[in-house]
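Please go over the structures that come below.
None of the figures in this text is laboratory data; all of them are computed from the coordinates on show. What you see is a predicted model, and the numbers here were worked out from it, not measured in a lab. Cβ atoms are built from the backbone, for glycine too; each structure is taken alone.
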Structure I
């Protein structure tokens, strides 16, 4: 077998190995990113669950502030 063929085969094998290592490292990075995004998604779910009762409380605050607003408008009208 000519020496050029040996170098070509070695070069092709090295190229495949380098590309495989690069793609495997990308897969590991994407796996870590996926895990972090899952954690963020779980955190966002917890935030939405913990803020559900806020809607009724905000309604009560708005009704209380409406009374304050009416009282202040009557004071300013004098």
Structure II
């Protein structure tokens, strides 16, 4: 799955994000209030769409959407 599809899925999960807002180099935490609920939404999204498990540390270590996507793809390849 492409980074563009990943971005589309994230934007669909967060109503406050207008379609086309996020870019690969976007710091996703700047676009909405970052809290544990939003982290759980991302974790659930990745689990359902990519069938891999990320954790809060993976999200915390990701600066950009690209970083998070790369982590997901790395876990997907390892599974």
Which structure, out of I, II, was helix-only ellipticity at 222 nm (-39500 (n - 2.57) for each DSSP H run of 4 or more, over all residues; to 500) calculated from, if the result is -34000? I
Can you tell which of I, II yields 6.1 when distance in nm of label points 7 Å out along Cα→Cβ at positions 2 and 42 is derived from it? I
Source structure (of I, II) for log10 I(q)/I(0) by the Debye sum over Cα atoms at q = 0.26 Å⁻¹, computed value -1.57: II
Given a value of 1.0 for distance in nm of label points 7 Å out along Cα→Cβ at positions 10 and 50, point me to the structure among I, II it was derived from. II
Once FRET efficiency 1/(1 + (r/R0)^6) of positions 18 and 34 (r between Cβ atoms, R0 = 30 Å, to 0.05) is calculated for every structure in I, II, which label goes with the largest value? II
